[in-house]
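Participant: Next up, some structures in structure tokens.
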Structure 1
Amino acid sequence: MMNNNLFRTMKTFSFIAFTLAASGSYAAVSLGPITAKDTVYQILTDRFYDGDPTNNIPAGSPSQIFDGTGSDMKLYQGGDFKGIVAKIPYLKNMGVTAVWISAPYANRDEAIVDHQTDGSQVIWSSYHGYHVSNYYRTNSHFGTMQDFSDMVEALHANGIKVVIDFVSNHTSRWQNPTNGNTPENGRLYEPDRDANNSFSFDAGGDPVDLNNDGSSDNLIADPNGTLNPDWFHRKGDRGSDSSRFGYRYRDLGSLADFTQELPAVAQYLEEAAIFWKGKGIDGYRHDATLHMNPAFAKGFRDAIDSAPGGAVTHFGEFFIGKPDPKYAEYTSFPTRTNINNLDFEFFRTMTNVFANGSEDMNTLANFYQYTANDYQYENQTVTFIDNHDVPRFLRINSDHRSLDVALATSLVSRGVPNIYYGTEQYVNGHDASENGGRVFLQVDKPFSQTTAAYKIIQKLSALRQENDALAYGLTNVLYSTADVLVLSRKFYDKEVVVAINRSPFNAYTVPDLATSLPTGSYADKLTSELSGDSATVISAGVGQKIASFQLSPQEVNVWSYNADLGTAPRIGDMVSVAGREGNEVTILGTGLDGAVQVYFDTVQAQVNSNSGTEINVTVPGMAGGEKIVTVKKAGVTSNNFSFNLLSNDQNQMIFHVQKSTALGQKVYLVGSIPELGSWDPAKAVDAFHNPDPVEWYNWFLPVSVPKATSFEYKYILKDDQGNVIWEGGANRTATSSADAAGVVDLPQTYFQ
């Protein structure tokens, strides 16, 4: 029988909150959440630019994990916070309005040894930031906390927002799979605490050695030791286990997997993330969301956005292939957790259409249509054509022009475009691995501002800022063939029409196309960067049409109509689309200035500030559930926008039930509160786990519930065809923990 003692023994927990020192509190102000008007530039901090050679081999760090030449991609190269500051003019001129940087906090700082079958050793480092050792001090290879704060301030001063990579799924490798799974590391540390249990920092924000023991690091959890080993699941590497339980509870690459169902762990991770929010960042990229407990993830995001400073941007790495049996889980993850996805479905489709050619432009046209139905907020997904977890585009297709066409397509597509550092310089990496693509840009390529890719980003980023159709618009396919796609992005009367020919060899004639564009001539916003020309819109008797035009090989045209929408309020988006009473959220759109009133259903909310393009509002107190947000101004009411009002601060409850099921059936939960679907089986989308192959009839699931709340619930069965069987008997009842990060572990019961 599988050891699930964790889920058998946990009851209601309470604990004392950790207190952060003043230097870790809310000292800095964010520039604002990342939106679809932004263009994000992803920087692996170590691989961008070395602005301070003095931190290349910090005190106490072994010299064997530093290279600096760009040759050994497994080792540190020297990029740092000051290097990002040095390249702000380069970023700003490119049109970048947000950067996503590596996790800024301390990582395991020692040689990571892989033992080879021939007796040799391969040495790795934690340059990428995914092996956390201490959340409360910076990675010393990147600089000090003052360097980090200076970088955020400099970026903000230039209108560039900051997203940090944040890892709450695991620490570092705790067992070495290349050496018989012998104990390795995985340890988590924190700074010294003072007499008030507060962390101790110096004036610049770096931890101090308060107890004079020669180190400012104090062990808090060790998966191989006796100090809080239960902070980690310790169920071994996932290997070939493709079950949801395998992804969520076993190790990813032997990295010590946090027990996110443990109250002390949930609280510690929440407070660590909030600590960095206090440094003025604008958003989080959450690592390995496929491997996280969604009940924890929902409360984690809620805790961050409920902390001072209001709602920020959240997106995460729910890694899928195409096709993938996890697709439904992937598309529902943002709805279940309120953390948006990095759009791997977009990436896979773009790779197949523009890089390897296994799918055609009709597939891309279809992609826009089915994801508009499958994604609740498709304009909030973060799109990309390559990143640090996949091969460089040019490793799949070495043609620079094909990359240019794909890049332009991504920049006019729905969602928030993310550019992987060096794409604008046609980086193709050392090899086809993800690590091989993580080049040291400083030595690999010049920071040229004249490449076609750089100018494409520059021009289309400007258009994204200028015409709200690209940020908030619906996508309508006007015409598609195997090689050609013409699409429209439209937000009320604002519209952008894009015509793309992916073929390197063939020219095509596009017939007259019905359009809502006014008659006239429209210049190519890329100014012929990709051989584009003007378009002519003529009267069609009833309505208008784009006159037939030619597309030369690999030509892209972008035609824009930036209509004046007047003073009436229009909602384009919200950040966040979920929250609880008292949260500050941002409404985005047009005509939002002046004397406005904001309503959640019929309840008026407090407006904190507003301009023509955004409103900061406090979520009002009312019963939880889906709410319709509207803006009223001068007797005119805006369009509706959906908002998920949480019933309270979210914590976890673990349910257990025994039920023998038929093939294809799974156990789900419904209940009387919005978090349990308000009795609607269609809203029960996360199935229970039954990991024990012997006692497969034992099911469990952690669920996000509002704290200090009593509710009713029932178990149901659903099969692959959507058939529902309700259990009998009276409604069950439960009461959640009163603690913000509390967990109630219910005893096992039987399906009635």
Structure 2
Amino acid sequence: MKIKLFLSILVAYSLINMAWAEKVSIIYDESSIQANYAARKLSETLKSEGYELQKEHVGYDYLISLATHPERLKPEAFSIIPEGKIITVIGGDNRGMIYGALALREQLRNHVSLAKVTAENQTPQLEFRGIKYNLPWETYRASTALTQHTSTVRDLKYWEDFLDMMVENRFNVVSLWNLNPYTFMVKPKNFPEASPWSEKEFSEWQKLYRGIFKLAKERGLDTYIVHWSIFVSKEFSEAHGVAKQNFYPHYFVPGDTSEIVRRYLRESVKQTLEEYPDLDGIGISHGEGMAGMTPLQRQQWMDDVLIAGMLEVKRPVKLIHRVPFSSGLSSDPGVSKSVEQVTRAAMEKLEDRFSGPIWVEMKFNWSHGHSTPKLEKVHGGKLGDTYFVPQPKNYKVVWQVRNEDFFALRWGVPEFIRKHIELNGHHNYVGGYFVGSETYIPALDYFTAVKDPVDWKWAFQRQWLFYKLWGRLLYDAKTPDSVFQAEFNRRFGTKGDNLLQAYSLASNTQLRLASLYDSTWDFMLYSEGFLALQGDTTKYISVDRLINQATMSSDYVSINDYVEKTNKGEKFSEEKITPSKLIEMLERDNNEALKLVNAIDTKGNASLMYEVADVKTWANLGLHLAEKIKGGIALKKFRLTGDTEQQQQAIQHLEKALAYWDEVIRITRPIYRDMPLTHYNHISYDENKNNLFHWALIRDQVNADVDIARNSVKRD
């Protein structure tokens, strides 16, 4: 009887709610796929917040008008204008209109009623806000850490969610990277023998690529395929006896400049752009697959083959032109003024034949952009001013900030991104940024070990803060922290109050290690694991290695230089971050981060538990690093002076460092799986299947630091 009464009351309550639900009508251009998308996303949130949607534009409680107004607003800008019952959202173009609709949606999701919607006016700061996305098929590096994502990345539902995330965070470019995309996208009309696929298999690839590009177009995203240089399918190579090494998984191979290879690739470029009208452009690379060619020969080949193929297409095409990686005949990295002059001249010769500016991609601080916000190097070394002086007219630089340093642990340091844009994003020759990875794909969740329900399905959803920070701050670096804090509170209520600040403090550990420890290409550092390629092997950064390694940041001082100079009575300028200053920063910030999260009760909420656990993990890694630096200083002093008290201090500090590492293991062992890691290919270009990483798996290497200190002797 009581159950029946309860159900009756529940039904009655629901009916009353429906009767009282405020009615909302949305006016939008139904012929526009972007307007349809904006209206759909807004409608979903309105319904979830208890509003009733109606098609009629009369008898409403609220009317939302979605429109574009290019005479009033700049491209990608938007305004939200609340005027009583009518809320107007206008964009400078379709993309701006989507951003405006999603900004209104964000207010609603933060439980702001339509009656209390606040006005907004926003304009983008940077034109190009892209994600570098390495595909798992014919990907740049052979590894199960990458190929494990194949079935996920072939799922269009995954792409729907990923591209939703991109546009919500105001990224505007998705770039898909692999060695040779044409094998998967076209059956060359004049070279059908190049295709390895049955009709059914090829149809599935076409459906996937067309589906991705259609979803992107609907969301106002530009799409590019980006590939390396002279690569063909294995079937083409075998059929014609050419390019005998120029196919997956090989990449540091000689360039085959034969006419048949030129024709195959030129026609593949043209056919791809013709058969995929929603594909906006192509990115080219002067590097792998071109060994044995001079920089001038490489540029001439590009002009004759890839660029020629693009220009033959009878529609607008956009171009990403990556700066050359090599200055000699090999594929080894190098920079030179003469190569920069050749490349600049080639781009300027193209004038305005491509749609919009040519985007000139440069790797910021090589493969480890999450280090210092100061430009220390690009791929190959120090960058001159050739590309910038005089100011270019038909191209703009796009910085690529790579992440090869953290995949499992969540990361979020808004001030780093703001400082990065302040230092590098305001020059007239800069168009924007890429963020992304070569050794990680944000698709399959291969991290989560607990069986309790969590609020993510895909890997990128675990890292929501990373993408929200980069996307929103690239759009407007003045976006306040309150925007990001609101998302924590939306997810976790008041329990999320301290999480943004805690992440800002604790995940700074990664930036500080990558600034202290100099690195170049991908495997040279994996910060969240304290791993680095040393000689031929990727392994834990020993105390000896940390003492002697040069710094990435010119503002930092290495342990070796610090002890050598202070032992002679020399001093460092105030702006230098010496090891002793770094220790203070690490201890201050990471202890504060732990205080901020220690009282958070995560019971019954696995998603919150992971957020808190990652803060604690970063904090303990930071305290581990602080003790390790102390141990390194003492050990270096002992080796210089023979003072055994310094040796004992080194042992004690390194034992404390081990204790913090054990705390990392205690936190992560139950909640993180053993994770495949591309860096464990070591120095080889071949796949290594013995590639699992977890902090627990390298404890013996961490413990070895104590033995290094115990067994150390004074050095003459």
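Participant: For structures 1, 2, which has the highest computed value of distance in nm of label points 7 Å out along Cα→Cβ at positions 175 and 695?
Facilitator: Result for distance in nm of label points 7 Å out along Cα→Cβ at positions 175 and 695 over 1, 2: largest is 2.
Participant: Kindly point out which one of 1, 2 the value -13500 was derived from, the read-out being helix-only ellipticity at 222 nm (-39500 (n - 2.57) for each DSSP H run of 4 or more, over all residues; to 500).
Facilitator: Structure of origin is 2.
Participant: When you work out volume of the Cα convex hull per residue in Å³, for residues 71-110 alone for each of the structures 1, 2, which one comes out largest?
Facilitator: Answer by largest value of volume of the Cα convex hull per residue in Å³, for residues 71-110 alone: 1.
Participant: Which of the displayed structures (1, 2) returns the greatest value of mean count of other Cβ atoms within 10 Å over residues 103-110 on calculation?
Facilitator: Result for mean count of other Cβ atoms within 10 Å over residues 103-110 over 1, 2: largest is 1.
Participant: Rank structures 1, 2 by FRET efficiency 1/(1 + (r/R0)^6) of positions 631 and 703 (r between Cβ atoms, R0 = 35 Å, to 0.05) and report only the one at the top, that is, the highest.
Facilitator: Once FRET efficiency 1/(1 + (r/R0)^6) of positions 631 and 703 (r between Cβ atoms, R0 = 35 Å, to 0.05) is tallied for 1, 2, the winner is 2.
Participant: If we compute Kirkwood radius over Cα pairs in Å, for residues 191-454 alone for structures 1, 2, which one ends up with the highest value?
Facilitator: 1
Participant: Please compute distance in nm of label points 7 Å out along Cα→Cβ at positions 47 and 271 for structures 1, 2 and give me the label with the greatest value.
Facilitator: 2
Participant: For the read-out mean count of other Cβ atoms within 10 Å over residues 255-262, a value of 25.6 was computed from one structure; give its label from 1, 2.
Facilitator: 1
Participant: Given a computed value of 20.6 for mean count of other Cβ atoms within 10 Å over residues 575-582, which structure among 1, 2 does it belong to?
Facilitator: 1
Rule-based calculations on the coordinates, nothing more; no lab input. Computed from a prediction, not measured in an experiment: that's the story for all the values here. Cβ atoms are built from the backbone, for glycine too; each structure is taken alone.
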